[in-house]
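Nothing in this text is a laboratory measurement; each read-out follows from the coordinates by a stated rule. These numbers come from a predicted model, not from an experiment. Cβ atoms are built from the backbone, for glycine too; each structure is taken alone.
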Structure 1
Amino acid sequence: MSMESLDKEQARVLQEISLINTMRKGSINSQKNKAVRKDGSVAEYGPYSTLTYKDADGKTHTESIAAGDLDFYRSEIEKYRRFQELSAEYVRISEEKSRLTTQMTLDEQAKKNRKS
């Protein structure tokens, strides 16, 4: 790939990243609660949706999600996953540009050495 095509690809990735306005990391889970009644029988409540994620310190958090907000949270998590994909793609392109730049520098040095 040429440096020009890598620059264009990198610009495309950055443009797509810039369109991600909000995002959340984590996963959505469904859980049920059980309660033992006075007569000894078990009552099951739910299912309830929760968002589980780790903060910057690695501590796990769980938040309840209202049924009406489920699609919003799914969208936010999907945007975070897309951000991760784009970030990995950006790193791949940057590494390729670095290899290409290194090769161009080595080729130029070899050319100068042949002339001397």
Structure 2
Amino acid sequence: MRREGFCCLLPHASWLNVMNIRKNDSVMVVAGRERGKTGKILRVIPDKDAAVVERVNLVKRHSRARGPQQPGGIVEKEAMIHLSNLMVMCDKCNAPVRVGKKISPAGEKTRICRRCGDPLE
């Protein structure tokens, strides 16, 4: 008889609320075909643990003409990239860093850089 562990019951890592990346963050791609590129987060997709980064992971899509205002053709657009392949860039360190969380005495949560300790906002 096979016994299922706790990890099998979790649908996604996003269910645990462990997403350290937010919209408008500056990030660097640390793995994959686009490794080394940096950009700004345009959109975060928590259900798929993915994000869309500006000018990274470009794909070509064929679009049909929709009248005289929108001609058809091949359009380049950003595709989503998994969050595990991204790291937040710290403005002070100017390097990809791990993200920590700090709770102030007032009860506010802030994200901090693990390398220099400065807040990321």
Quick one: helix-only ellipticity at 222 nm (-39500 (n - 2.57) for each DSSP H run of 4 or more, over all residues; to 500) came out at -19500 when computed from one of 1, 2, so which one is it? 1
Any idea which of 1, 2 comes out highest on distance in nm of label points 7 Å out along Cα→Cβ at positions 46 and 70? 2
Identity of the structure behind 4.6 (criterion: distance in nm of label points 7 Å out along Cα→Cβ at positions 38 and 54, calculated), options 1, 2: 1
From which structure (1, 2) was Rg and Dmax of the Cα atoms in Å calculated, if the value obtained is 18.6, 64? 2
For structures 1, 2, which has the highest computed value of relative contact order in percent (Cα under 8 Å, 6 or more apart)? 1
Which entry (1, 2) yields the derived value 14.0 for mean count of other Cβ atoms within 10 Å over residues 22-29: 1
